[in-house]
Structure I
Amino acid sequence: MTISDHRAAQLATRLAFFVAGFGIACWAPLVPFAKQRLGVDDATLGLLLLSLGVGSVASMLAAGLLSARYGSKPVVIVSGLALSVLLPPLVIATTPVTLALALFAFGAALGSLDVAVNIQAIEVERLSARPLMSGFHAQFSIGGFAGSGVMTALLAFEIAPLPGTLACCAIALAAMIIAIPRLIAGKPAESGPLLVLPHGAVLLLAALAAIMFLVEGAMLDWSALLLTASGRLPAAQAGLG
């Protein structure tokens with residue numbers, strides 16, 4: 001690969017990380033709207049929000065297997081595009097069942113993208129022969145700030161959730177369109193088992209990661225509701241009045 005190819009691959013990987021952070025952060029300000037639209041209590045909402053986590057965890061294993069067999073590029077493309085277009089269904093679901101299904105699909109796209117883009121990042125870092133991973137992960141955080149900021153700003157200007165998600169969908173799709181031709185194909189895994197049971201330090205790291213994800217998910221899903229319930233974000237300003 002030439003220097004320009006390396007830079008293009010790095011840009012594509014950064015954009016894919018950005019889309020992952022951007023997509024999930026766009027959903028967070030919409031949680032109060034979903035609760036009001038469905039007229040459910042906190043317990044029911046908690047079960048609905050669990051659908052996102054279940055979809056994410058269920059897809060991670062499949063994404064790893066598919067990336068090992070076919071390379072990470074096609075998985076990044078499919079999951080990144082799916083994450084982008086699944087934002088609007090989250091605000092048009094009118095029953096608990098349809099919202100649960102939409103959240104499951106959204107979570108599955110997010111989980112697949114998280115796994116595949118990290119594999120892509122490892123491949124790009126290896127080809128570039130210099131440390132890049134921290135910068136790639138920073139793009140997820142930047143995407144998170146951008147997603148929550150853009151969606152909150154749109155809602156503050158009294159733009160309805162559906163047009164707002166369509167605008168955010170367009171931003172994420174634009175980023176993916178730029179990234180797709182620059183992603184590296186990668187090599188499928190060599191002959192050997194595609195799935196190996198973890199043990200030792202891997203189990204400890206997995207447990208720590210699970211705890212961190214639980215805390216992160218709780219903050220993401222309930223922060224907007226906490227702000228509106230405490231009066232720190234007036235209902236009228238949030239579009240709920």
Structure II
Amino acid sequence: MSIVRLSGVDKTFGTGVAAITALSSVDLHVERGEFVCLIGASGCGKSTILNLVAGLESPSAGTVSVDGRVAMMFQESALFPWLTVAENIQLPMRLAGIDKAQRSARSRELIATVKLDGFAAKRPHQLSGGMRQRAALARAFAQDSDVLLMDEPFGALDAMTRDILHEELDELVRARGLTVLFVTHNVREAARLADRIVVMSPRPGRVTAEFMVDIERPRRIDTPAVSTLARTVTDQLRDEALAHAHR
């Protein structure tokens with residue numbers, strides 16, 4: 001049973017001569033517990049798909065349905081600067097009406113889960129970029145969502161920090177049975193993390209190819225099979241770009 005379903009989805013921004021069609025006839029189903037990476041050129045509608053699934057946008061045509069609760073992570077951590085790490089993590093629980101004792105216990109558990117022990121009382125400006133993303137991940141987990149939407153969450157991090165967080169995200173997602181829809185421009189990142197890679201055409205975005213990632217876990221970014229798949233996906237993206245340029 002698919003937990004996320006987009007059927008015949010179009011999305012147009014604006015009207016008349018100023019209208020921009022971001023998505024056209026997109027069909028995409030994500031199975032429960034699946035990790036799907038969306039990849040494609042800038043402006044092909046990857047983030048628009050996340051916004052539609054999150055309910056932040058409505059399709060111009062077609063249908064979008066989600067069987068469960070959704071949490072979202074962005075490229076920037078989007079932590080509130082005046083709140084501590086613990087308070088940021090507790091915020092969705094507070095909004096949900098969970099009592100203070102439960103919030104505190106849950107935030108301590110999540111802080112340990114994302115390896116931020118000792119930083120509960122720190123504010124975002126006192127953390128490194130990687131630590132801020134760990135806190136943002138803990139806040140997403142605090143929402144007890146079924147689907148985690150991730151919009152280039154590691155794009156601004158250095159290679160070593162990104163590699164460590166790849167490993168930790170992989171372990172945490174599998175332990176919790178989460179469904180993930182992950183946007184990236186990094187082909188190796190997609191091959192490292194995904195169960196399935198979905199390639200999108202330049203605008204208007206359409207699903208043009210899918211690659212099942214049948215590579216044993218745990219994976220490394222430099223695993224030969226990951227590198228081979230990354231080359232194949234890169235060739236597909238290059239073909240898409242050339243085809244678009246000659247239209």
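Throughout, read-outs are computed from the coordinates displayed, never taken from laboratory work. The structure presented is a predicted model; accordingly, all values stated were derived computationally and were not measured. Cβ atoms are built from the backbone, for glycine too; each structure is taken alone.
Listed values, structure above:
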| read-out | value |
| --- | --- |
| When volume of the Cα convex hull per residue in Å³ is computed for each of I, II, the largest belongs to | II |
| Structure from which 0.40 was derived, FRET efficiency 1/(1 + (r/R0)^6) of positions 157 and 213 (r between Cβ atoms, R0 = 30 Å, to 0.05), options I, II | I |
| Parent structure of the calculated result 3.5, given that distance in nm of label points 7 Å out along Cα→Cβ at positions 37 and 181 is the read-out and I, II the choices | I |
| Given -12500 for helix-only ellipticity at 222 nm (-39500 (n - 2.57) for each DSSP H run of 4 or more, over all residues; to 500), calculated: source structure among I, II | II |
| Answer label among I, II for the case where FRET efficiency 1/(1 + (r/R0)^6) of positions 61 and 85 (r between Cβ atoms, R0 = 30 Å, to 0.05), calculated from the coordinates, equals 0.10 | II |
| Parent structure of the calculated result 36, given that relative contact order in percent (Cα under 8 Å, 6 or more apart) is the read-out and I, II the choices | I |
| Origin of the derived value 0.95 (FRET efficiency 1/(1 + (r/R0)^6) of positions 5 and 197 (r between Cβ atoms, R0 = 30 Å, to 0.05); candidates I, II) | II |
| Rg/Rh (Cα atoms, Kirkwood Rh), for residues 93-140 alone derived as 1.26 - corresponding label from I, II | I |
